[in-house]
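See the structures that follow.
Read-outs throughout are calculated quantities, based only on the coordinates presented, and are distinct from any laboratory measurement. Just so it is clear, the structure is predicted and the values come from calculations on it, not from any experiment. Cβ atoms are built from the backbone, for glycine too; each structure is taken alone.
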Structure I
Amino acid sequence: MKARVDREKCIGCGLCTNICPEVFELDEEGLARVKVSEIPESSAEAAGEAADSCPAEAISIE
């Protein structure tokens, strides 16, 4: 599975990094980005929770 962040929608709230820091981080502009090319199996549930919790609906999991 892969995660994607739509930087046009991201508001930089940091919720995704709090829920799943193994997959998401904030960049120098304060916007979320994906840290890994593939979501580790151990982080799949947290990554999905981060996507579901994103207030801007900027995260997708494929």
Structure II
Amino acid sequence: MLNNEDIQKLSAVLATKEDLKDFYTKSDMDERFGSLQTAIDGLAKLVTDFRNEHVIIHKRLKF
């Protein structure tokens, strides 16, 4: 169970509503999320392509 001392320690390191007030707006976050999602999609395509090439090479070498 948390006591008052623990709560004070946590409040020193966690952000409050006031701390986040000047943070990014929803549209900024949507834009950032969109670019992150695009980057992850690109990475997933590279992994899929690599896996497909690996399967083809494996079949050609008949392991």
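For P(r) over Cα pairs in 10 Å bins from 0, in percent, the calculated result is 27, 62, 11, so let me know which of I, II that is.
Structure of origin is I.
Comparing distance in nm of label points 7 Å out along Cα→Cβ at positions 14 and 54 across structures I, II, which is largest?
Across I, II, distance in nm of label points 7 Å out along Cα→Cβ at positions 14 and 54 peaks for II.
Can you say which of I, II returns 4.0 when distance in nm of label points 7 Å out along Cα→Cβ at positions 6 and 30 is computed?
II
For which of I, II does helix-only ellipticity at 222 nm (-39500 (n - 2.57) for each DSSP H run of 4 or more, over all residues; to 500), calculated from the coordinates, equal -26500?
II
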